[in-house]
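Structures for review follow.
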Structure 1
């Protein structure tokens, strides 16, 4: 069975999507539609902007969403997923690709999400840190002991987690994690503490927009970040999308559950190869490939 997976923030690169724009009339039409919806020419920033341009959350998230969704559409009848999943932002790409949302609604939600997250970051200075070579349980235990807000945010693969929270709490947790034997506990260059309680203002702001968006039954199960389980019910999909901003991305669990459900081949659609690498680390027997 074939599973399609969609990357999240951090996979962007200058020039992304240019081949699609130049060589695929349907993609070019949707790119121009995106420019109109967003109110600025995101195509110019994607194709010929700077790294700094693409690091702005309000640009990064719609850009990755666009690239991923248009790659899925470019496959035409070849895109026949048995299941899909996306990492954080990528969950929106997965939902649109699987027919649970239309393109315009998905893009509007992604743009609203990016702006809400940016505002939450400005309200509450916070950060994230990558932690390598410790069991999940050890990281969870240390985070629970540290004063302040610090939680596990991304369960990327065995031995690779990202923690998220208040800056002082992250600093204290990193010290304890290194003392506990972590190979690395390094703060990331991000705008704030994504997938943590620090994102509560963004969750509350986005909840209304998600509730007002029409969600359809997807063509295949969508394994969602919040519980790593397959969903096809529109009400459940909405509830999980709303919870996603303050809940962890359970990617390790998601991939394992997809394999248990029969997935043998994983195809990453979107910029970069991050998810291909993570899937290979989660299960060495999985076949991985990508289109970017």
Structure 2
């Protein structure tokens, strides 16, 4: 991990917060899969429109497969179907199921709660239309990384509230609190890939300060978490977001929610997309896939 960080520093690319949103998106796209595993071949990869938004379906086979609705990371400002294509392929391939990746609207053009609205609309659509895609709506999961992990957590609360059973929520290095003020933000906020200035920039693009205690942005602010989906929580030890991830796992457990917590020692935010250079990334992809397989087993 230290070697990866050193190579990134030597590349001397401008940080996201020093760019316009359009420039940051282009830079993220250009570098998104350099450290990822090569895109795996799958029997079915299909571009779709889901609840009015572009989406991509990855299926490891045919028949009525269980499905994961996946929300990409990128601070609600950058990222998309192409930046997370390799990861979604790996999750489908390793789990033996299907992954539906959603291209939700991005800030600042579409500020909070646009991404939340798109997530909920896609989840509702999938619950009623999965059969039209040859998928099994009775074995539905939601997941995401970073900002996508936040959206997945919020989607799981929405599913609970509308009586939609989910097999699993897969939360990979999620953000869960209203303000970046935990001890890990201070400890890992500089030099560990995701820095404090970029976090602040992402938040400024996405949501005004006055709205940041809304649980749809900070799921740890939700009044209660009773009855939400069982959780697989993957965290990185050297991540500014680790403290809020651990605290969210504690809140879920206190609410009686089964939580599988996995801590990637010595790794930073976004490690899950570095399978080409970190064997631990591929191992955690398999761990996530195994959690899905277990949750999907009748």
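Bear in mind these aren't lab numbers, they're just calculated from the coordinates by the rules spelled out. What you are looking at is a predicted structure, and each value in this text was computed from that prediction instead of being measured. Cβ atoms are built from the backbone, for glycine too; each structure is taken alone.
Things worth noting here:
- Test item: FRET efficiency 1/(1 + (r/R0)^6) of positions 118 and 238 (r between Cβ atoms, R0 = 25 Å, to 0.05) calculated as 0.65, pick one of 1, 2: 1
- Which of 1, 2 yields 19, 50, 26, 6 [P(r) over Cα pairs in 10 Å bins from 0, in percent, for residues 22-85 alone, calculated]: 1
- Label whose coordinates, when helix-only ellipticity at 222 nm (-39500 (n - 2.57) for each DSSP H run of 4 or more, over all residues; to 500) is calculated, return -11500 (choices 1, 2): 2
- Of the structures 1, 2, the one that 24 was derived from, the read-out being relative contact order in percent (Cα under 8 Å, 6 or more apart): 1
- With distance in nm of label points 7 Å out along Cα→Cβ at positions 14 and 206 derived as 2.3, matching label from 1, 2: 2
- Origin of the value 28.8, where mean count of other Cβ atoms within 10 Å over residues 62-69 was derived from one of 1, 2: 1
- Comparing Cα Rg over 2.2 N^0.38 Å, for residues 174-277 alone across structures 1, 2, the highest figure comes from 1.
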